[in-house]
Structure formats: structure tokens, C-alpha cells
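Just below sit the structures, each encoded as C-alpha cells.
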Structure 1
């Protein structure tokens, strides 16, 4: 059965915490976590779940595309999920 997996961006898919459009676009990807998310995409529903403000979502989408990160949806609001991947406090991506 598919799981709904929410994946944080800052500190999980990239190394930085981004507060501006420029920071979002120049963030350094965490390749091992991106590879894991792309594998999970095959069998699960991936939601990029971020605390970034609405005005940063376009830059975030551009960065996700540039880094070839596969996902089904993006949200900066609370959503239902089965697993939350966040290197700073949720389940670590290595745990799945």
C-alpha cells in the first residue's frame, strides 16, 4: 500500500535554511537524500512539505526541478501523512 511521505526541504533536501528567493535557487542539494526520495517516489505519494512562505514556492519549485527531485505535490500548510522526513527532527531519511 502506498504511503503518503512528506519531505522537508531545508536541511533535508538541501544543506541550508532559505529565507529569500536567491537563497532558494542557490541551495546546495543533499544528493543521497534526493536519490532516496526519487526511489520512494516509485511506490509512494511524495509531498514536499516546507515552512517556506508563499512567495518562495515558485523558486522552490524551480530548484526542485533543477535538482530532478520527483514528487507529486508541494505544500506549506499542514497535510495528512504517514511518514515525515526531516533531518532536523522528524524521521531521518535513512530510516526508511
Structure 2
């Protein structure tokens, strides 16, 4: 995994890799911003993630919709990572260990 010093560099690199759409987290689902479509927990995976500048930047793949995009989640002391993201990160790590 690459190491970045700021969010802009992460986002620029993800864009170069084809992660061009944007997502917002809504409960356990994602909102695909460009199409205003809700993508359910079982319909996406985390392909990459980076922690930088107090944020987590996720490279998301939703194969059913044929899209790759970015989810930016700010980390605040009172704001924990959503359970769905923890589950998806665990799935990613399990796939790497196989």
C-alpha cells in the first residue's frame, strides 16, 4: 500500500486508477452521488483504503453498476467508523491473507 501525505494526492492517484465516481455513506449503504442511487452493503467492496490527514479515503468498487469511486470519511474523536466499513475492511483483509 502506498503512503500519501495528503488527501489530494490519494484522490488524484485513485482517479488515475479509474475511481472517478463519488459516494456518501448513508447508514449501511452508499449513495452514488452522480446517479443518486443507493448501493446496498452487498453490492460493493473496498478495493483500497488510506488514512491521511484525519480522514479515511476508500476506493470503492460496485461491480453490479460497473463503477469505481471514492468515499471520503473524516475521522473525528466522537465519530467512529461505521460498522459496514469495518465489515468491508475485514473482507478486504481476509482476501489478502488467502
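Out of 1, 2, which one gives 39 for relative contact order in percent (Cα under 8 Å, 6 or more apart) as computed from the coordinates?
Numbers: 1: 39; 2: 26.
This value belongs to structure 1.
From 1, 2, which structure was mean count of other Cβ atoms within 10 Å over residues 3-10 = 14.6 calculated on?
Details: 1: 21.4; 2: 14.6.
Working through the options, I get structure 2.
Match the computed value 13.9 of mean count of other Cβ atoms within 10 Å over residues 11-18 to one of the structures 1, 2, and report its label.
Numbers: 1: 18.2; 2: 13.9.
Attributed to the structure labelled 2.
The value 29 for percent of Cα pairs over 21 Å apart was derived from one model only; which of 1, 2 is it? Show your work: numbers first, answer last.
On the way: 1: 22; 2: 29.
Computing percent of Cα pairs over 21 Å apart on every structure in 1, 2 gives 29 only for 2.
Here, each number is a calculation from the coordinates, and none is a lab measurement. Small disclaimer: the values here were computed from a predicted structure and weren't measured. Cβ atoms are built from the backbone, for glycine too; each structure is taken alone.
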